[in-house]
Structure P
Amino acid sequence: MMGETDTATPKDNTPEDMQTLYETSMKSLQEGTILAGKVINIAGDSVIIDVGLKSEGIVPLHEFSPREGSEHPVSVDDEVEVMIVGREKESGLLRLSKKRVDEIKTWEKIDKSLEDGAPLEGHIVSEVKGGFIVDMGISAFLPLSQVDIKPVKNPASFVGRSLKFKVIKSNRRKGSIILSRRVLLEEERDRKKQEFWKNVKDGQIIYGFVRNITDYGAFVDLGGVDGFLHINDITWGKITHPKEYLRIGDEVKVKIIGIDTEKGRVSIGMKQLKTDPWLKIDEKYPAGTKVKGKAVGIVEYGAFVELEQGLEGLLHVSEMSWDKKFKNPSKMVNKGDTLELVVLKIDLDKKRISLGLKQLAPDPWDELEANYPPGSIVKGKVKNFTEFGMFVGIGNGIDGLVHMSELSWSRRKQASQEQLKKGITVDALVLNIDKAQKKFSLSLKRLKEDPWKGVSGRYSVGDVVEGHITSITDFGVFVEIEEGVEGLIHVSEMDELQGKQPSEVFNLDDTIQAAILNIDEKDKRIALSTKVLRKRETKPASEARDDSGGAFSTLGDILEPAMKKDSENTD
């Protein structure tokens, strides 16, 4: 017979003993009996087991669980426990089940776990409505709410994992088992909490994992207890949000800086692990020191530069360029750039460092002062006009101002701007350089001689002149007879008013003719008259000519009373 054993019947057994032995053997081979056996052969999908008593049985191969590290779930000579579930009619072999034995043992473990709370290991095989099916030798149900302490966002990620569980409910008759992993996690958390509060000390250095991040800080799991890491305790340097330095799940090294056992709160810090970089900073970086740093942030008013970890200074936009009109930091500095700078000022109370970039380049105002002293001539382009004058670009971000009064000897603003167009190149006379206030005063008109000089040689009393009205007052109008030279027509010398005010009769820039009554080069005054001119124009030709035919021989007679009156007005 296949698989016969070497067991021999004792020679001294009596027939009675043999009968008893037979009856015992038959009882041990009844259905439901659990026997220990040895694998003697594997044939196809069946495993042959020798269970003793000259008996062999067959177990389906699929009842053997896969073994880690082996391609076969079972091998010859393996010892197993099986249950008799019947007998094959044709072969006479016992029908055995290993699965039934495993189930019994599993239920024993489950009952014991439910009684003493010991955790059991199981394999999550699939996701079902409301939870998971877990293989523990017997299928058990794990509710979704019992998977973790925190809500599960991705249930599928648990499928295929072998974990430990606690049995919280079972019914062998119905074959129902309810598991919980959350209970074990809560127990572990509570154990760690107790251990933490028992050993925690102020100033202690500890490791933890970032659990959550907010706008004002981060919560770090220190082992059952969350420590709060305030944003101001993350770094000595500038920080706008904790996410700049931390990510959820990061392991961080922190220092205990505050313990409140009554409220169960712990304050922690990262920057406290390092020396405050502001200590003796004024000795390390005195004003005027050249430093190198990395641009870590660009804002509309400048750039923040990290000089060393936790130590940042501000490079204000006004300290980037000597050009006062430079207003855009991003045009000169990019985030991540390494910059060479100069320390300008340190404010220990406010923990601020002011940095400069332009100071590493020559001050163009120094060069301007050296190259263009007052009285020298400079060349530049007309940049723009304002109500008070014209700006001329000299270069290096420096603009000189030609005040309106220095554009031309003429008071006619329109005439001046007609000749001076934006973008043209002009020569200008340097009047003054105020380096402290960054003011550069220029003049165009002083490149020409004062037009009043020699005016009495160019004009004579009685000359008829033509000019443009530059100013209208209650007592008369001022007329420019050449650039920068004006004369006054007093109301008493205007017969065209006829009781009206000058402003009612004349307009600015009107062209008008008049006769010269008086010239005072010293005080820069010229008296004009339209009345005298009209009288002369209305004189008969016989009275207006002398015997030789000369023009206006009697003009002096016409002007004499007007000149006398003008002299009285002047006085």
Structure Q
Amino acid sequence: MRNLILCLFITTGVIIASSCSETPNDNSDVVKVAVPGSVLSTDKARYAPNETVTFSIDRAIPAGSKVRYRHLNTIVADEPISGKTWTWTPSTADFKGYLVEIYYTVEDKEKIIATTGVDVSSDWTRFPRYGFLSSYNAKTETEINFVIDNLKQFHINGLQYYDWLSDHHKPLAGTPDAPAEAWLDLIGRTNTRATTTGYIAAAQKRNIASMWYDLCYGALNNAADDDVQESWYLFKNTNKTNKDTHVLNSPFRSSIYLVNPSNPDWLNYFSQRVKDVYTVYDFDGFHIDQLGNRGTLYDYSGSQVNLPDGFEKFIRKMKTDFPNKTHAFNAVSGYGQKKIISAGVNFTYNEIWGEQPNYADLKTLIDENHSYNNNLNCVFAAYMNYDLGKQKGVFNTPGILMTDAVMFALGASHLELGEHMLCNEYFPNTNLTMDNTLKKALMSYYDFLVAYQNILRDGGSFNTVDIATTDGNPAIVAWFPSVTGKIVSLAKKIDNRQVVHLFNFVNAAHLQWRDLNGTQTEPRLQQNLPLMLSVSQAVKKIWVATPDKEGSMYEDVTFTQNAGVVNFTLPALKYWTMIVIE
């Protein structure tokens, strides 16, 4: 629902328009997310099994350096390297994440030069890492490649083409035989065919999927000219005098009038419009949107309409008519999610708002999604520093990192990266920018998400463990406390592994993932924490990993086990450290 007005505030289903410091018709390039200091790169965001990976590093490495490829705690290869470019071919095993480490040895001690993650998955929706695009004005090939290469560095493997379309009821500008070279989007910005196709082609080269965006039930004020029938609309009353309308004022070209997604004639009509899109543009799939709970609605005959039922019918129609395409559907604040998932979407997508403001609510959403289908991974559309972003400024790094830490540990990814970073549901909004600290940190977090996807996002079940510091300071509490001042644990059992995620809320300012005003504080580094963990089985190995620079992407730790208790020392905890007990 983010494409509809410049800013939305949502409370209990009520949508209120607000102004933003955004120039609606400004077609200039948005701020790019250039990441300084990125060292180790791959040529693609994702690889098929047995597909060769090409690595490059942007500076000379010391003589005698080696590259090590890990799958979780197993070293699959360890080889000498020289030069700035080399290749590696992973095994034929599908849906695996790898940690790649470049290192050299000095006085019997390893020095890690650079790390990255490699995702070997034949289907990107198994571990979706979703990004976005939001500007399609005339761009050079160099500009397009810059954006896509930057997103590839974060291993983004799917892109939502936000507001690329012409009219919601007729997304393709022109006809399949004569597609338009340029058109206006809803707010009057100029989009071009050349940039849209250029982005699709650039993404394909890097194994990044392209998903076109539209509502499942939107029509503009010119819809009758395009054969949309009056009998298809939704109404607020039974005598069909009050159409359900999402009112938009200038500079928008039209308000949006809602049709009944259950109506078979609308479904057939719109399916043809979708076919038109795929005839001209080589999109991989359809990102379908809604506007949340609209209250009581009626069809043309005066019968009450169940919108979630309509969502299910719409998805099933798309899947039937376009079986080789990917389909995602936005569950705004969870509305209609059960029906959406039952219809067979390829992954779950939750746009979350103030009704679910706390870190604890993120797990509630994950649990709910898994109760409907435990095999689907989740993307959270969640807009950070929302109130801070009403003016120009800079993202608050601690707020972003703590939220991503919790989301990633829960098994979700975060829709946040495109040509810039999101602070608002209107994706072209660039009020907030990232500083270099955040850019570098996010690169590490996405490497971590890929390298450990088989722990973070590949099955298992949440459980509770008894873990504590040996002296009780700082206190460790199980998910999730109602007060700050603690280390929070999140435990998960995966086959023969017990995983424990620790989050550092010892000096946190609050427990709200949105960090609305950018006030979350940077955690104080906890080092050499003596821990004890109750276990019921013999422990073979304990290792830890963290995306934070104060720790290591992989580190074995020594331990002792006695009378059902394991004692070990945690090297470091800044924002988030993962403990894996084999």
Structure R
Amino acid sequence: MFKLLKNLNRKDWLLALCCLILVVSQVYFELRMPDYMSQITRLVQTEGSAMEDILINGLYMVGCALASFILMGTAGYFSATVSSNFSMRTRKKLFDKVERLDMAEIKQFSTSSLITRTTNDITQIQMVVAMGLQLMIKAPVTAVWAVFKILGKGWQWSVATAIAVVILLCVIGILSAIVVPKFKIVQKLIDRLNGQTRENLTGIRVVRAFNAEDYQENKFNNTNVKLTKQQIFNQKMFSIMQPTMNMVMHTLTLAIYVIGAILISQSVFADKLTIFSNMVVFSSYSIHVIMSFLMLAIILMMLPRAAVSADRINEVLKTKITIKDGNKDEGIEEGTVEFKNVSFKYPDADEYLLENISFKANKGDIVAFIGSTGSGKSTLINLIPRFYDATDGEVLVDGINVKDYKLEALYNKLGYIPQKAVMFNGTVTSNVSYGENGKDQKDENLIKEAIRVAQATEFVEKMDEGYNGHIAQGGTNVSGGQKQRLAIARAIARQPEIYIFDDSFSALDYKTDAKLRKELKEYTKDATCLIVAQRIGTIMNADKIVVLDEGKIAGIGTHKELLKTCDVYEQIALSQLSKEELENG
């Protein structure tokens, strides 16, 4: 947890130091009040005392209380500022780290877990920092200062106070030992609860279509009940703390007065007033000592969970990033993509998913990839934008190994359309103009042209507000085919050197698919297009078709060449189109 304190800047440390000074000053004024109370007690019991002296001491007590209140409020403001800044920076650092993780690394953590770590876990630490800057400073300072104040007032009272402190420490230690391991379980259950909620909301259509509401509800309830029971157990354990504190505090007060009464009864008249005054002072200071341990107990109740949260955050922050920036901005060619003996296997996998892949796409070429499900098509093109790095061999873009590029420079060369179109909450225009590509801001005409080429003009102009029409998070207010067309328009608007279509035409009807490919071929004639597809009709006219079978190249050539030379391609083609259609294609 202390490693996260690096996220505090110089200003925060200065505010924390001010908070320390304010808290110590507050403790000073708090502990001055029993002295004035003792003085008032002496004056009241002493014959001939002037009322003016009693009132003056009373005003001093009021002044100390007011000063303590002001200092406590100021310290609270400073600690809240420091904790909020700490939370903001930690959250940003965590978000930035997640943004830079590659696909293999990010799969170590579930989406729900990353959300919990970015929100709930950081909140737990923020609460500890906010309260810790006050209570963790105030408690030990008050305890030590109060002990020094009561030294020499009577060893009998000191023994009673020591016994009370030992009892409190034992209770705190036992409760912490029982509850601390449970907090890890709580955070994991919160992760699972978030994951199930997200899963249910994401798949709500499937849940309803299959009438699985009861199944999903039972699954959610099982986790919810486990979390509730665990939280109830933790709170029950900690609920023992408050009554124990009260019992010890009141018993100690009673013991002080009983011991005081015995001492007074056994003393001579001249000492009775001194013993009575010491008893009043001691009872007040002993309460401060007990209250100090109560404050520590509150922090100790929060620390274990915060420590677990800190470990979870550090787990993400310590994750090593394997996809690192190179140092090159430009290539030695333009618009080329080449694979040289590329093999790839996922981390922790024993077998290669891709083996000895070699081909080259030149500027203006349309290169298509086809194969059965699981043959490695999407994995192959994911090596180009470095979602993963090749295990063996080289992936070259513009004649330079992709590992040597600065990531920003590499991404600016690419227009990527994923297999599952992703839409962000906003407008049609904001989704199409999304992202930076190292060029000037995309203008309105370019956006409209990209939408036209992607065959999306018709439905976009029918939307309320047209190009400024609302797109919901995830594109839930548009169809799958409309989402794909907007995703294609987004890539076109970037005007990249290289287009990567990862099965991006699957949700389109054949008529729209044909129109889009015709427009796209004309619009992107100076760019390189890499297309992953399941439909033969989508790739028949490609300059080069790469056929994959179980991670290996089964054939490379044009449509007509592969029909004659590649059995795998012929089988796929005949499963979709008749022999006449293939020959006329």
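Here, each number is a calculation from the coordinates, and none is a lab measurement. Note that this is a predicted model, so its numbers are computed, not measured. Cβ atoms are built from the backbone, for glycine too; each structure is taken alone.
Brief remarks on what is shown
- Value 4.5, calculated as distance in nm of label points 7 Å out along Cα→Cβ at positions 55 and 519, assigned to which of P, Q, R: Q
- Source structure of the calculated read-out (semi-axes √(5λ) of the Cα gyration tensor in Å, for residues 79-190 alone, 33, 16, 11) within P, Q, R: P.
- Which of P, Q, R leads on mean count of other Cβ atoms within 10 Å over residues 175-182, largest value: P
- Structure (P, Q, R) behind the derived value 37.3 of mean projected area of the Cα convex hull in nm²: R
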